[in-house]
Structure I
């Protein structure tokens with residue numbers, strides 16, 4: 001496989017810095033979450049934000065979309081939302097005496113799926129096809145979605161009434177699950193000052209266009225991953241299936257996701273090769289939501305993230321010659 005050139009690595013790093021700075025005009029702190037969101041963008045992967053209401057999940061998603069010269073649509077998921085409401089419908093035009101297609105909000109490049117777990121399983125399955133296949137099906141016809149295509153979904157875990165938990169198959173389609181957590185006291189004070197008189201989100205301008213982004217997404221696949229690092233990733237994923245606290249471990253799709261994300265993570269840090277720290281830094285976000293805990297684990301309220309930490313401690317780290 002051809003190696004990525006140093007000029008491409010510099011371009012990826014510079015673009016990531018521009019996006020990070022642009023988002024930073026709106027979002028206070030959360031540098032780690034922003035970096036992971038950029039990694040998912042470069043992998044053309046989907047992201048699920050799961051946290052309590054009001055801490056900036058939707059604002060962060062909007063800030064990223066405004067930083068990109070891509071088409072954007074926001075979908076507010078509700079229990080009465082139908083699959084046709086997001087994919088589009090065929091209707092009969094009486095003037096032309098023909099059926100015409102009216103596209104839904106999924107036919108765009110960046111989709112914000114707000115409160116995704118409020119939609120019914122039927123609507124969630126329509127989104128599932130778009131996420132995995134990058135296409136939608138209308139009246140026995142298949143329409144390809146524009147590229148790049150990325151779904152940024154949010155859900156509030158504390159609200160149980162009127163919600164439909166995402167099935168494991170759909171969770172597995174998300175490259176990462178991220179949590180923002182509450183800001184520190186200084187960060188919260190900075191938020192008050194920043195949003196006191198104006199809405200900085202409205203002032204954001206794109207720093208990269210869709211064509212440039214597509215080129216960068218192709219470039220990261222050339223980032224070098226040694227055989228030792230590949231084996232390290234496989235060992236970590238296989239350990240999720242053998243851990244006593246886990247009923248169902250991460251799938252091979254999780255291994256591929258960790259591989260691609262590690263390439264992008266290395267690139268935005270200015271390296272053309274992956275190191276073990278890249279894998280460690282991504283394991284929680286990429287693998288935890290793909291695992292199902294045993295009943296005893298849930299009873300003792302052990303999180304999947306803590307199990308990932310345990311696996312990382314037990315898995316030997318490769319040493320490059």
Structure II
């Protein structure tokens with residue numbers, strides 16, 4: 001039986017409860033009139049007539065995260081008026097405040113908040129993230145293995161990025177949950193904002209060209225750099241796989257075994273429907289994404305074990 005496409009939620013009539021100012025995309029927090037839940041709507045980017053695929057990238061990433069038990073925001077495809085996009089369910093529980101990584105890192109050695117992707121992102125290092133997450137707990141409801149720390153889970157996020165080719169894990173794109181009314185431990189927030197993955201902005205012509213020769217997909221994957229983490233300007237930027245290896249090295253041995261074991265167990269049969277069911281993807285985009293996931297899975301497992 002053919003896979004049924006993911007539904008697209010019409011949020012045109014949903015109330016805007018607050019604006020979202022971070023990032024360059026059209027964004028707004030909307031309230032579902034039926035449930036009262038808040039969702040972040042993000043419209044896709046259109047440049048020179050080329051429609052990017054942030055919506056299907058976000059939707060795919062959320063389901064891929066589920067396959068390896070990465071705690072992640074729930075995502076649905078959405079339309080708002082003439083705008084195509086996606087909605088992500090608010091990750092912040094009642095009586096908590098969500099604080100982005102940049103707030104925790106203030107005052108850490110060498111840290112300089114740097115919006116955008118250029119430069120060296122001084123101080124946004126795995127070592128500083130390990131330090132500021134010291135004593136913090138995993139996200140609410142996550143029960144991957146006993147005794148896990150917040151950084152053990154964060155290392156899983158970094159490995160996940162390497163698998164899906166997500167290059168946008170900057171200091172706004174991870175967060176902690178801080179109790180709003182009483183003292184208590186911090187918790188890592190679930191992962192969110194995975195729109196910059198799976199070649200979401202590669203034109204179909206370039207996808208077709210790369211798919212024509214197997215080595216060209218591998219070359220594209222090797223170009224995936226962890227440019228939003230600290231790196232020395234003028235020197236080669238570490239790859240996503242190298243950064244995943246470093247994160248797993250800094251995490252506990254149990255965490256390393258857990259996350260790599262989850263990735264080993266992922267089957268093509270589980271991955272394929274996640275991509276195929278996205279109605280906004282072209283055939284070249286689907287084939288390209290599946291090839292990237294296959295190549296990167298092997299690269300992560302080879303590079304991190």
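Observations, loosely collected:
- Computed 23.4 for mean count of other Cβ atoms within 10 Å over residues 33-40 - originating structure among I, II: I
- Structure from which -11500 was derived, helix-only ellipticity at 222 nm (-39500 (n - 2.57) for each DSSP H run of 4 or more, over all residues; to 500), options I, II: II
- If Rg and Dmax of the Cα atoms in Å, for residues 65-240 alone is computed and equals 17.7, 58, the structure in I, II: II
- Distance in nm of label points 7 Å out along Cα→Cβ at positions 265 and 281 from the coordinates reads 0.7; which among I, II: I
- Source structure (of I, II) for volume of the Cα convex hull per residue in Å³, computed value 169: I
Here, each number is a calculation from the coordinates, and none is a lab measurement. The structure presented is a predicted model; accordingly, all values stated were derived computationally and were not measured. Cβ atoms are built from the backbone, for glycine too; each structure is taken alone.
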